[in-house]
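Enquirer: Right after this note come the structures.
Please treat every number below as a calculation from the coordinates, not as lab data. Everything numeric here is computed off the predicted structure, so don't read it as measured data. Cβ atoms are built from the backbone, for glycine too; each structure is taken alone.
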Structure 1
Amino acid sequence: MTLKGKIAFLSPCIAKADEIEDPNTGRLVSYNITFDKLKQKLAEMGVDLSQYPKTVFDGKPPGIGHVYSRPGGLSETVQVTDKNIWMRQVDSIDNAYSYLQEYHNRIEAHLPVPELVDILNCRGGCNFGTGTSQHTSMDEVDYKTNTQKQKKLDELVMETADGPVYGIEEYFDNVLDWKDYRRLYTNHKIENGTFTDEDLDDVYYNLRKNTVEARKINCHACGYGSCKRFAQAIKIGINMPESCIEYERSRLLHDTLTPLLNHAGLEAALEQSLWLYQTRQHDDLAVLMLDVDDFKMVNDSFGHDVGDEALKAVAKAISRNIAEKDFAGRWGGDEFMVILPNTCQEEAEEIAETIKQAVKDSDVLPHGEHFTSSVGVACARDDDTPLAVFQRVDRSLYEAKKHKIPRSRGR
């Protein structure tokens, strides 16, 4: 029988996308759908799962496999029938690499090593993986896991004179061949220095790593051990930005088209920056509001895909002309905001002119055409609210656009 349709893999891990796309797995699965993304989609569709009865998978009833998703879960399962096996439990990449090196060294030295090493990538295990909502306490997860585990042990484990017999383990021994679950791995080792920092600049930009500190987080969650090696992997096309946990977290406050902050991110940055200014931790605070001139004409003349490229060009023009301490984002549509802590009016106006020139110099429109922008500038006051600052810079932008010479498209 030939099966039709595609298989989706429901998982707690963004990195599963790399695994299912690896040719060594046969590419039998088409999609990696994380629990977090599924939960978001159900919320968008107005689906309330509590309105539906609980059910189980078709076929053989499950055993205690659900414990695999917590640290030591594999060990718990093996110990049901082999209580004396020597096992090592490791959770988090921070510990895994160092331990695997130690394990390798002991094997080379013909020293005893554990028979089973149970490693989970994330601290707290898959229950708190990169593709989960992570809003539930670890104790609550453990409590429910333990309750279900005990229920299944009572149902499926029988004590005999020869030791415990785990019903589902016997079933799988009879119908499954462990050799079917072996797989090959391709070595994608990336050495430091394959690309220069300048070569990787666009990759870092798309990862929203626009500061030196952001490029040296080296949290190991991507599996490469350093942000630079991960960026190199993306550069040669063997990985994707979604494998970076910091990138995934940043998506909540970043624009979907550009690597800049979104409206919510800008509101949070403006509120924080204004508080630092008003508590005298910053000497000045300036805000810019930029708008693309006649952006509708760009879309109408060249198409929305070119319009999107124009907005990306504006984002780059802004990012490359502000300091690491500054904030920039897409306020909405073709409007952008730049927040400049410790920057006076005169400095802000110079930055605004530099950005405007960089936008004008961008080369994304067909036929050698260019587009321009208008910028408003406002400085914070001691009695300001975030709304008051926005209203003032918005009026400044309005005045700048009012005195702009209308653009006419020519060939």
Structure 2
Amino acid sequence: MAHFEKANSLNEWLDQRIGLNTLKKVMQSEYWIPKDINFLWAMGMVLAATFGILLVSGIFLLMYYNPSTDLAFDSVNYTIMTEVGYGWLWRHIHGVGASLVFLIIYIHMFTGIYYGSYKKGRELIWISGMLLFVLFSAEAFSGYMLPWGQMSYWAGMVITNLFSGGSLHADGLVEWIRGDYVPAQAYLSRFFMLHVLLMPLAIIGAIVFHFGTLRLPHVNNQEGKEVDFEESARLWKEGKRAESEVIPFSPVFLSKDVFVMGVYFIMFFYLVFYHFEFAMDPVNFDPANGLSTPTHIYPEWYFLWSYEILRPFPTDPGLIAFAFAQVIFFTLPFLDRSPNVAPANKRGAFHIWFWAMLADMLVLTFMGKLPPQGIWSTIGLVAAITFFVLWIALPIITKLEKKL
């Protein structure tokens, strides 16, 4: 009883100073979610939880990592993996988490596209989500440099060379980014700082912004139908729950999120203990050597689709194509000219467009890992051209779409 009274007093003390009870209402009990949604809507919470795991595991790794070109490789592959108690576990968690976080992002992104969650007042939800994708990409790239293995070094060399702008020959910009003519100590120090400080802070800020954009227009639902949130919330409060079209975020929908996260983390830790090797490139277990170029340079799997868009073309057209691929998803709410807010399976040609885009990105991903030669090169070129054709066709097919 005494503990309850103390907790109640603390709650009142905090409520007087920061409006704690109001905050709880705004973010939990007065935040209403449509009933008509499936487990795919839990991907946002799964993503946030995975980011939390990455932060915690990263802090433990940071305790023993040495951001020096002479010692970085050994600090990761020897000190952490063999000398530090359970260091191998934290590295596996961090590596698997870094890969799975992008799998969740892509599932979350294509769920939003399929159900039209970027339309009719929800444009900022989509744009803030794509901003998070860019920040996670920058965080992943900077983290990939830190083991200072062969693929870290050479992937970093290739990606930073993109900033030369092809025929623009902006080599000074590349040297400014690296702090040297080639990736060296200044380069490693800068990406270390980005990975452990600036990018995590930016991601946390973007997550807050993304949740903020979700709060006012509310999340979409499976059928895309308009929900009278005020009326449905009133029915729920009056006990007419069968008639209400919404449920409170906490504790009802949150319990569904927790269930999905429980299933996800079973898979997560299965990979951590038994199949962690999928998240670690064998080439990166060789120390960085600027005098020995790997036979085939490629980024991590989650960048392969955009890398393959760059690769089939000459330098300048390739850079333009690559830049196009990085920004085009931001424009989706404005390129989709249809008035319909409905799942893709009800939208005719858009349904075909959705599955064609998903299939094309999968092909680009597979081709990006293969050497650019023979039939693989041809398939990669066709897939890259298909990517542009699909985006050019989007405003046309959605403009012609009949109103449901």
Structure 3
Amino acid sequence: MDITIFPKPLSGIVSAIPSKSLIHRYLICAAFANRPTEILCPDASQDIEATVACLICLGAQIIRNDLGYYVTPVRKPANNIALPCQESGSTLRFLLPVIGALGIQATFNMRGRLAQRPLAPLLQEMCRMGCCIRWLDENTLSCRGQLKPGEYCIPGNISSQFVSGLLFACALLGRGSHVSVIGTLESKPYVDMTVYTLSQFGIDATKPILSESKFLSPGIIAADGDWSNSAYYLAANTIGSAVHVTGLNPNSPQGDRVITDLLPQMNLHPTIDLADNPDLFPILAIIAAAKNGAAFYHVSRLRHKESDRIHSVIAMLHAMGCHATVSEDCITVDPGRIRSGTVDACHDHRIAMAAAIAATCADGPVTIRNAESVQKSYPHFWEDYRNLGGLYEQHIR
């Protein structure tokens, strides 16, 4: 699907969708709790549905209703199962260690770029601790064997999801199991979110997890509004729009709430460290281009997202008449003016949403190819965009 947007500032009120990052974590903990859990989550997405589908294959009963998900925990894990991870990195990296901790055999089926994204350090550590993992083909991974309790060591500069997945495994294994991070932990707020979620289910992951630790259902739990996706509308306000986003918790464990501190800096030519908040890069790059430019550091991990976001963001900027350069672990975005053009979203939800915000202040129409990629995290983005006054035409190819 392609969408052609006609420049117009956005205005009005929009409700933040539930945090995708928190919902993944809530679902996994609920699937192993001592009793059912109701997760309040009126909106879903492709990534969340991938985690739901995998947990159902594992033996959880998950019912979707108007309020969210009602999760009845796994009692006896199914064995020799196929898990449809789709394109969700969180689903794959969280559930691989969970499967290992349960000691069952499973295949993980992937789509899109997922199998190309970094995974080796996690697989190596799981194999060291008792699992046998091998690739069956370029999109299918087989895992069998039983992880041992103990100390898990993982580098912190590749993916925080490795750490989170191993924390879930340690909570299931107990007997003093814990995770040690080698080197600097990047995207630390996402690990903090996992520790927070485990605490909501009665697990203290700040110390070695004991054998008596159990997942204790909170009964009902609601996710905060998603700061990562809301960042696009908040950023639009710095380039002429007037959008009020409801449902955001300023004290949320989500690290991307830092967007409220970063946006005021965009009136200057800031230097921004993206080590902990790489998902904010596409929209911050747009704001930098529309205003006074910026330099972004610690960007190398952006190559391993849904697209190579170093390439796709620079291509997006160039398509709209702006300029950016890459040097070592830094991207410098020059100030410019957003022009009419055609942007390929590269099947990346964050590129599609960033281009949509850029289009509100462009000097002419902006066409976004593969605009349906927003389904990955924010399925009704285009509906909300139109309700806020956005003008566009949809083209089905």
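Enquirer: Quick check: -19500 is what I get for helix-only ellipticity at 222 nm (-39500 (n - 2.57) for each DSSP H run of 4 or more, over all residues; to 500), calculated from one of 1, 2, 3. Which structure matches?
Expert: Details: 1: -12000; 2: -19500; 3: -9500.
The read-out was computed on structure 2.
Enquirer: Something else: Figure out for me which of the structures 1, 2, 3 the number 14.2, 49 belongs to, where Rg and Dmax of the Cα atoms in Å, for residues 279-366 alone was derived from the coordinates.
Expert: On the way: 1: 14.2, 49; 2: 17.9, 57; 3: 11.6, 34.
Considering all the candidates, the number was obtained from 1.
Enquirer: Who wins on Cα Rg over 2.2 N^0.38 Å, for residues 199-342 alone among 1, 2, 3, i.e. which is largest? All intermediate terms of the calculation are to be shown ahead of the outcome.
Expert: Details: 1: 1.14; 2: 1.59; 3: 1.27.
Comparing 1, 2, 3, the top value of Cα Rg over 2.2 N^0.38 Å, for residues 199-342 alone belongs to 2.
Enquirer: Next question. For distance in nm of label points 7 Å out along Cα→Cβ at positions 223 and 287, which of the structures 1, 2, 3 scores highest?
Expert: Details: 1: 4.4; 2: 6.5; 3: 2.3.
Answer by largest value of distance in nm of label points 7 Å out along Cα→Cβ at positions 223 and 287: 2.
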